[in-house]
Structure P
Amino acid sequence: MDTLQRKKSAHHLGQQERILIENAFYYVSPPERPAIAPKERSSMEMYIRKLVYLDLNKRNYNKIIKSLRKLHWEDPATVNALVKICSKIWKVRYGNIFLMAILVIGLFRYHQDFGIRVVDGVLEDIRRGLEENDFRMNQRRVANAKYVGELYNYKMIDSPVVFDQLYTMLVHGHGE
């Protein structure tokens, strides 16, 4: 590697050849840097994530709703973790979005403030996506729009909310 570096500096090489040599050098011997530390999550949040992201399917969504109903709902950390997980719908498989809507409506029957917080979070995320207009967030916006549709299908939100969101999507960023 040292010989390669000396030849690179001794010969007059073009920019493309220099970049190729540097890339090969860093591929063989990457620079020292610390590893990315994983997020610190509580055991309750990891349990909820496992239930929602991995175990949720058509056959066992009733069991998962019952398991989530058995959580300690007086603990604000547990409720916040559940709201965060149910609001970030783009992390769920696209085919399971309707199951998340069923899960939210199943929990809404017993905890109304939870359902309201989830719907507010989803609608706010749609609004933020429209304001930022970053092409990397397109799949996130599509997942949120489908989630709103599924929440409407399961009578979690009313038609005026859906029509207001559609109107906002159509006219956002355009003049009169």
Structure Q
Amino acid sequence: MSRFSPSRTYLTAAAVALGLAVFSGWCALTWRPALIPGFLFVLSAALVLALAFRPNIEIHETHFRVGRRRIGWDQVRRVDRTGWMSPLVLYLTLADGGKVRIIYPGDVDSCGRLLKVIQQNSTEALIDGVPYRQIWGPPVQAATPVRPVAPGPRYRLLTPEDEAEVERLYQKLKTAGHLDPDK
């Protein structure tokens, strides 16, 4: 199982927006038009806080979970991206005809990894209108037990004379504790 949690950057951005809203409110005491940016900062902080408290997305072998909602990989029939990559916004169409909007507020790398995982595991889906097989090839079936592979041939790296010299030096080091001839 892997878990994708919202980025902490959104909490920092919300705190900055709230701080600027307070500053704008203080400025509005003497200059009324400062209420406009103050209101916009409060609105921005609310939006960013809503993103920061989105539920985690858990990826399992047979399904994924967004908050309390469980969606089986075999139920996903279509994965459509929007132009948003961070936060990642996806639209999923399910086998029963239902539509699900996935919003994941993570950093760009996490969003890319989540998108790839969802696309790779949705083996029966159209991905942005293209069949799964055209993008990823035929789906991999459950792993069959692998027989142990016999080790390959061992190649000699040293000649027999060099091996004897290494063995002699090793024995000397082992008994004396050092290789210096002076000691």
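Every read-out reported here was derived from the displayed coordinates using simple, explicitly stated rules and does not represent laboratory data. Note that the structure is a prediction, hence the values are computed from the model and not measured. Cβ atoms are built from the backbone, for glycine too; each structure is taken alone.
Here are a few things to note about the model shown:
- Rg/Rh (Cα atoms, Kirkwood Rh) from the coordinates reads 1.22; which among P, Q: P
- Read-out helix-only ellipticity at 222 nm (-39500 (n - 2.57) for each DSSP H run of 4 or more, over all residues; to 500), computed value -20000, structure in P, Q: P
- Of the structures P, Q, the one that 2.6 was derived from, the read-out being distance in nm of label points 7 Å out along Cα→Cβ at positions 42 and 90: P
- Which entry (P, Q) yields the derived value 0.25 for FRET efficiency 1/(1 + (r/R0)^6) of positions 74 and 130 (r between Cβ atoms, R0 = 30 Å, to 0.05): P
- Comparison of P, Q by distance in nm of label points 7 Å out along Cα→Cβ at positions 2 and 114 - largest value held by: P
- The greatest value of mean projected area of the Cα convex hull in nm², for residues 82-121 alone among structures P, Q is that of Q.
- Structures P, Q, by distance in nm of label points 7 Å out along Cα→Cβ at positions 10 and 98: label with the highest value: P
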